[in-house]
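We did not get these values from a lab; they are worked out from the coordinates using the rules stated. Remember, predicted model here, so these are calculated numbers, not experimental data.
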Structure 1
Amino acid sequence: MSSISLIGMPGAGKSTLGVQLAKATARDFVDTDLLIQLREHKPLQQIIDETDYLNLRRIEEETLLAVNDNNHIIATGGSAVYSEAGMAALKKLGPVVFLDVALDELKQRINNYEQRGIARHPEQNFADLFAERNALYRRHADHVIDCAGKTQDELVAMIVEATTAA
């Protein structure tokens with residue numbers, strides 16, 4: 001069975017839905033942000049603070065290229081889509097699903113933007129980051145899931161249906 005990779009903005013629910021999706025589809029779950037933290041022995045924000053956001057993106061790409069797990073749900077970091085090689089590697093494992101959440105909803109969910117470990121230019125605000133990444137998410141996605149007004153159970157069902165349809 002192939003893997004399913006989840007992409008989207010911080011706060012879109014990739015990790016939360018990923019665990020539920022793994023249970024619903026009898027797959028294992030991996031969160032690439034956690035893989036980075038385990039590899040580097042520090043939180044994402046500390047990596048950015050000690051080096052810069054581009055170094056975090058480089059580490060993220062290396063992490064994506066090292067993931068070669070079939071039968072997994074893979075929750076990626078929000079900046080995974082900056083890596084063409086990383087996204088190509090994920091697509092070889094199975095479908096890539098973009099969790100499309102509106103900017104206003106994300107702003108309500110994210111209350112620690114400055115400390116969250118988001119790989120972004122220091123001067124970039126959340127709305128600008130959203131605009132920049134939204135195009136990348138859509139370009140790399142095999143499936144776009146509109147999350148507006150949906151429960152977690154509904155979203156899991158939608159992802160299952162989208163990724164198992166012929």
Structure 2
Amino acid sequence: MSIHVRPFREADAAAVSVIQFESFKSYLKDRMELKEPRPAEYWLENARSSTPDAVTETFVAEDENGRLLGFVTVSISLVRRLGYLVRIGVLPRCAHAGIGSQLFQAADGFWRSRNARKVCTCVSSINPGAYAFYLKHGFHREGILKDHFFPGVDEYQLAFFY
């Protein structure tokens with residue numbers, strides 16, 4: 001399967017919403033608060049932004065037929081040179097196909113081009129596949145947020161330095 005990663009376009013909003021919904025549902029299961037994907041307008045408002053102090057960008061992965069299979073949203077505080085992996089999602093049927101790694105390469109280019117010194121994210125303790133993905137890409141655990149989003153479910157604070 002040939003994958004191309006590119007910046008988010010407005011026409012991607014509905015598909016990215018479905019990808020986020022399906023990928024998060026795959027590990028949250030009955031904890032998922034949303035019963036359907038967010039409206040496309042959510043992504044039109046949140047996929048990218050730019051101020052003098054911070055930049056947010058979303059990248060999408062598409063197959064050779066233009067079908068979207070994954071996305072990553074990243075940001076950086078330009079003053080502190082602190083990057084964030086805001087969220088990443090790949091359609092569950094496409095898991096373990098290298099799509100997440102290709103999206104991470106785009107994210108890495110985004111942070112490097114803005115001279116990031118550190119990148120942070122968090123991952124749910126009930127999502128061991130994502131945790132392994134982050135470790136594979138150089139993150140290490142810096143802390144634990146107990147019962148953060150859900151009772152009985154911890155979030156691991158992760159980071160890596162350039």
Structure 3
Amino acid sequence: MEDFEKILLYHFKKYPLMEPKDAVKLCYQSAFGCGHLVKNRDFALSMLKKELEETKPDFGARLFEQIGGGYVRLDLHKAKAENLPEEKIAEIFIESANYGAKTEIEPKIKILEKLAKEGKTPFSEKSLSEYLSSYNGEMVSHSEEYRKEYEPAYRVVLKKLAENLQ
């Protein structure tokens with residue numbers, strides 16, 4: 001779990017406007033991947049195409065961002081800039097969603113709480129505690145501030161499958 005602490009610290013540095021909700025989303029994705037989003041292949045591909053249409057290409061972005069648990073966030077800004085095949089991205093996304101092994105989120109939340117207590121998060125320990133008191137364990141969306149500032153557009157995929165794109 002030491003690696004997950006480093007992953008959180010990396011995200012806090014790169015995204016200083018993260019709120020507790022965004023950090024919990026990262027914990028969730030690292031534990032459970034992306035299975036919650038995949039209905040079927042056609043749905044996954046159509047949603048990807050729609051999002052790519054609305055996404056600005058970014059040649060300076062990194063294609064993959066580590067999130068732990070064997071998963072990465074595949075940046076759609078970079079994928080669009082490099083003209084990566086939509087079908088291949090969707091295929092990797094779907095295969096990642098069907099990946100059976102899931103980890104537990106609780107140890108990741110404990111690391112997040114430890115970092116907040118140590119003052120290493122961009123939000124206070126109190127705000128995290130308040131957020132967690134109403135958190136129901138389900139997937140959440142990014143905070144409005146995070147979406148506005150960072151325009152996230154990605155797919156959570158298994159790292160071992162994502163490496164096939166490069």
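Identify which of structures 1, 2, 3 gives the largest calculated value of relative contact order in percent (Cα under 8 Å, 6 or more apart). Intermediate values should be presented prior to the final figure.
Values: 1: 34; 2: 19; 3: 39.
Top value of relative contact order in percent (Cα under 8 Å, 6 or more apart) goes to structure 3.
Looking at structures 1, 2, 3, which one was Cα extents along the principal axes in Å, for residues 72-135 alone calculated from, given that it came out as 44, 30, 19? Working through the options, I get structure 3.
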